[in-house]
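A.B. asks: Each structure below is given as structure tokens.
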Structure 1
Amino acid sequence: MVGMKLNELSAALGCALEGDPSLEITGVLGMEQAGEGHLTFLANPRYAHKLKNTRASAVLAANPVPGLATLLSANPYHDFARALELFYQPPRPAPGIHPSAAIAASAKIGENASIGAFVAIGENVTIGRDAVLHPHVVIYQGASIGDSVTLHSHAVVREFCRLGDRVILQNGVVIGGDGFGFAKRSDNSHHKIVQSGRTVIEDDVEIQSLTSVDRATMGETRVKRGAKIDSLVQIGHACVVGEDNIICAQTGLAGSSILEKNVLLAGQVGISGHLTIHEGAIVYAQSGIGGDVPAKARVSGSPAFDASEWLRAITAFQKLPELLRTVRDLKKRLGAASSEKAPEPIDPA
């Protein structure tokens, strides 16, 4: 869309308008980058001072902003995301199958699907309606892909795995690679354990670039509805990622980890496996989790414990060298004082 009047944008977003309804809006940008014709947003009141210098024509905010046309929103960040969609949609390839795609005769391709150049689709694969498979996507035998799925270049879905509807896999994602399972022989060499399970990705999941979700040794690995997984994440075999989880970059889940609903794992979190992180828990960056985490807990550190206690502990940790010097000085003073007051030895004669 090239441009919209501010009152049209207000109606599209369902936001009340304070200001000139005839303003022409041509795009959405942050406060520092926005110029004439742009809509910006204020989601965090801490940044309200930046609006004094913005050149935007209008702002999405919870309250009216003096001197600036305002779309009043109960959730400015969400409405910013919705507004952005009105001005930009990623290019979508036309439906059809590229001549260079290699598709097994037994595969079933849904209506209006787009299959790009050099895509490989194995035997007995099912691809849903309106699916988009960009060039060099590979789908192994027996996999099932839902409706309105988008698989970007070099994404791989391994044998017998299942993707629900509206799943997005960014570039280089591997779904259903072998779990890391080996049995040690008597001579200490390693015997590979066949990974006979599968991986299931439920509806509305998005997985960012170069992330791996391993297949289970037996049974399944499952990522539940609405979960969002960042780049460079490792989900081990037989894990369960709960509904609406957020898992940030460089996080690793060892096998059989269970994450319940609405769990948030910040960047570089490590999960030791065979444990449960209960509903609504938040695990802060670079934490190491070695046991169950209670519902709605906030934990940090390695090994992780209550985040409030961790903040106090890390503050004290920085003062340890000073505390050590103080203790040494006290020991010296106490030693000197005790020697000064020591009684004269008694002559046994």
Structure 2
Amino acid sequence: MSQLHRIALSMLRCLSPQSARLLLEEVKTPEAVFDLEVLREIKGLNPRLLEEVSSAAALRQAEREMDFMEKSDVCLHWFEDEDYPARLRACPDAPLLLYSMGEAELNPPKMLSIVGTRKMTAYGRMFCEQFIQDLAGAFPDLTIVSGLAYGVDICAHRTALNFNLKTLAVLAHGLDRIYPPAHRQTAKKIVHQGALLTEMPSFTQPLGWRFVQRNRIVAGLSDACVVVESAEKGGSLITAYMAREYNREVFALPGRTIDPFSRGCNKLIKNQVAALLEKAEDLIREMNWDKNIRQPSRQQTLFPLLDVAMQEVFDLFAEGRDYDTSELYELLRQRRDCDMGYLLSLLLQLELYCLIRALPGNKYRLY
């Protein structure tokens, strides 16, 4: 079957994925869609389809796309092929095809979507990093899915990479660019430890409505969807509702009622769209993943496993000298975006683990 005609079919503007699949049931192959004699025999056909096919614009665009794919090492996943994500295929509005760049398996044993606000707080960051770390220790074959956006998305991708999990970044544009550009280096790492995935052909601009369209793929790819933080309205809530429509489990991190980026999660829990999520064990239990959990070795249980942020702060004490909070804050800011409240919360956790101790004058030293 011709890849050219598959790509061209996905580019016909008058056909939704659902209507394209119905048309394929009638004409059997993508090549037949571009046969005017075949189309004219179909009763009640949309006249716009005949116009688009007659212009041959979709075929010309598909030829350009195939040139880009060859030059950029892009793979094509057609909805009837074995390598197409099976979870996504079951969704009624699944795209006809996906373009990928990378090495990730699109049908891994376990797949989890993690979404949330672009304006992530220290509370959300700490939860996200610890949550993924705990899951990575139990399920090294887990794949994390998100959208490469600021905030929760990029935190989920980077934490997955740090703990050697595969991660998929679902894009709202073509694979000729990375949006936002600030995440280009992370995207390069994802290509080697996962994949960039999109239904959009190259040179497709990242317009606002395309992010909503992208969200259905984030929801449909996974076994469950986790919302870490969200305002009362936002794209992550759309993803959560889409996930429920696809019969996926949805989880949300609760927060204080006065916190603006916890209101969306609290609303999901209150309306019984999402289950309350406090720790990794909650998801593991609800998903019945505890039956095949990898048990940690005895040596691993003797000492706490530090998450990425705590490890960075702990490493600052390697020289054995004392630091005050202002010095630690400046040093940590060279490694990650954070505020003083976030640093103080990390220091408190390191104190609780008896790894550092507080001194008079807002200073700290190794225990």
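FYI, it's all coordinate maths here, none of it is from the lab. Bear in mind that the values here come from a model prediction, so they are computed numbers and not experimental data. Cβ atoms are built from the backbone, for glycine too; each structure is taken alone.
A.B. asks: Tell me which of 1, 2 gives 0.00 when you compute FRET efficiency 1/(1 + (r/R0)^6) of positions 65 and 217 (r between Cβ atoms, R0 = 30 Å, to 0.05).
C.D. replies: Going through each structure in turn, the value belongs to 1.
A.B. asks: Match the computed value -5000 of helix-only ellipticity at 222 nm (-39500 (n - 2.57) for each DSSP H run of 4 or more, over all residues; to 500) to one of the structures 1, 2, and report its label.
C.D. replies: Attributed to the structure labelled 1.
A.B. asks: Follow-up. The value 9.6 for mean count of other Cβ atoms within 10 Å over residues 89-96 was derived from one model only; which of 1, 2 is it?
C.D. replies: 1
A.B. asks: Supply the structure label, taken from 1, 2, corresponding to FRET efficiency 1/(1 + (r/R0)^6) of positions 17 and 153 (r between Cβ atoms, R0 = 35 Å, to 0.05) with the calculated value 0.90.
C.D. replies: 2
A.B. asks: Of structures 1, 2, which gives 23.5, 86 when Rg and Dmax of the Cα atoms in Å is computed from the coordinates?
C.D. replies: Going label by label, the one that fits is 2.
A.B. asks: Continuing with the same structure: To which of 1, 2 does the computed value 0.25 (FRET efficiency 1/(1 + (r/R0)^6) of positions 241 and 337 (r between Cβ atoms, R0 = 25 Å, to 0.05)) belong?
C.D. replies: 2
A.B. asks: Now for a separate question. Which structure, out of 1, 2, was relative contact order in percent (Cα under 8 Å, 6 or more apart) derived from, given a value of 13?
C.D. replies: Only one of 1, 2 returns 13 for relative contact order in percent (Cα under 8 Å, 6 or more apart), namely 2.
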